[in-house]
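Listed next: structures, encoded as structure tokens.
Taken together, the values in this text are just the output of simple stated rules run on the coordinates, not laboratory data. Quick caveat, the model's predicted, so the values are computed rather than measured. Cβ atoms are built from the backbone, for glycine too; each structure is taken alone.
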Structure I
Amino acid sequence: MGEIRSNKKIKKTEERRDYVSWFEIPAIDFRQAVDFYQHIFGITMQESNNEVNTMAFFPAGNGIGGAIIAGPGSVPSDTGPLIYLNGGNDLSQVLDKVEEVGGRIIMQKTAIGEDSGYFAIFIDSQGNKMALYSKN
């Protein structure tokens with residue numbers, strides 16, 4: 001691969017704390033997908049339907065929000081962008097539940113580096129490749 005260089009000075013715009021503002025996890029079997037994520041995280045998701053799609057929202061509080069979505073164009077995939085979900089204090093507590101509800105672990109909890117935390121990768125019940133991250 002070649003190196004990308006530019007002589008242009010990059011103009012600094014606004015500071016951002018996060019570079020993700022919203023995420024959607026596509027589902028074909030909406031009920032199965034909602035049950036999967038409610039089980040592994042031990043949460044209750046609020047659901048909403050309209051004439052186009054059905055959504056279930058992750059409880060976000062003041063953090064970044066996201067949803068499960070079923071409808072036109074919502075096609076699960078194990079290729080493309082990888083979303084890292086917050087695994088809490090120890091992602092093992094979430095990861096250990098993945099296979100109980102139809103998911104598949106493809107990378108066990110793995111240290112990123114000294115003091116950088118841990119990650120794991122799994123396939124959810126719909127076939128989406130997802131990841132978890134935690135400091136411990």
Structure II
Amino acid sequence: MRDLVNSKKGVAIRGYDPVAYFTMHQAVEGDPRYSHHWNGAVWHFASSEHRDLFVAEPEHYAPQYGGYCAWAMSKGSLAGINPKAWHIEDNRLFLNYNARLNRRFLKDLPTRIREADQNWPLVRERLSAAS
């Protein structure tokens with residue numbers, strides 16, 4: 001069974017702070033002391049300020065496609081992520097399996113995003129049915 005939010009042992013983004021991608025422009029490990037439970041997973045943050053920003057607008061800061069690999073989603077499948085393989089486009093956070101796939105995702109970004117956006121509702125429905 002897979003969750004709608006990609007999490008390892010219940011922790012989203014392998015414990016990285018989703019807000020830091022937007023505010024610090026880098027992948028930053030979160031601290032369990034600053035955590036918040038949202039959408040079936042625990043999210044860690046580097047500070048209480050980041051946690052509060054997330055709590056106020058989780059949909060804005062959460063990665064696309066439940067935090068699963070954006071490249072894989074563009075192909076209609078699921079894959080884990082490396083929190084250091086990321087990109088923000090149009091104020092949306094995209095995570096990928098590794099740096100190589102992140103580069104491939106960026107090569108044809110509009111097509112990859114369009115295809116992933118089309119595939120995510122179908123994949124999400126399959127995940128919901130499996131749970």
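Couple of notes before you dig in:
- Source structure of the calculated read-out (helix-only ellipticity at 222 nm (-39500 (n - 2.57) for each DSSP H run of 4 or more, over all residues; to 500), -12000) within I, II: II.
- Among I, II, which structure scores highest (criterion: distance in nm of label points 7 Å out along Cα→Cβ at positions 72 and 112): I
- Read-out Rg/Rh (Cα atoms, Kirkwood Rh), computed value 1.04, structure in I, II: I
- For 2.9 (distance in nm of label points 7 Å out along Cα→Cβ at positions 16 and 120, calculated) the corresponding structure among I, II: I
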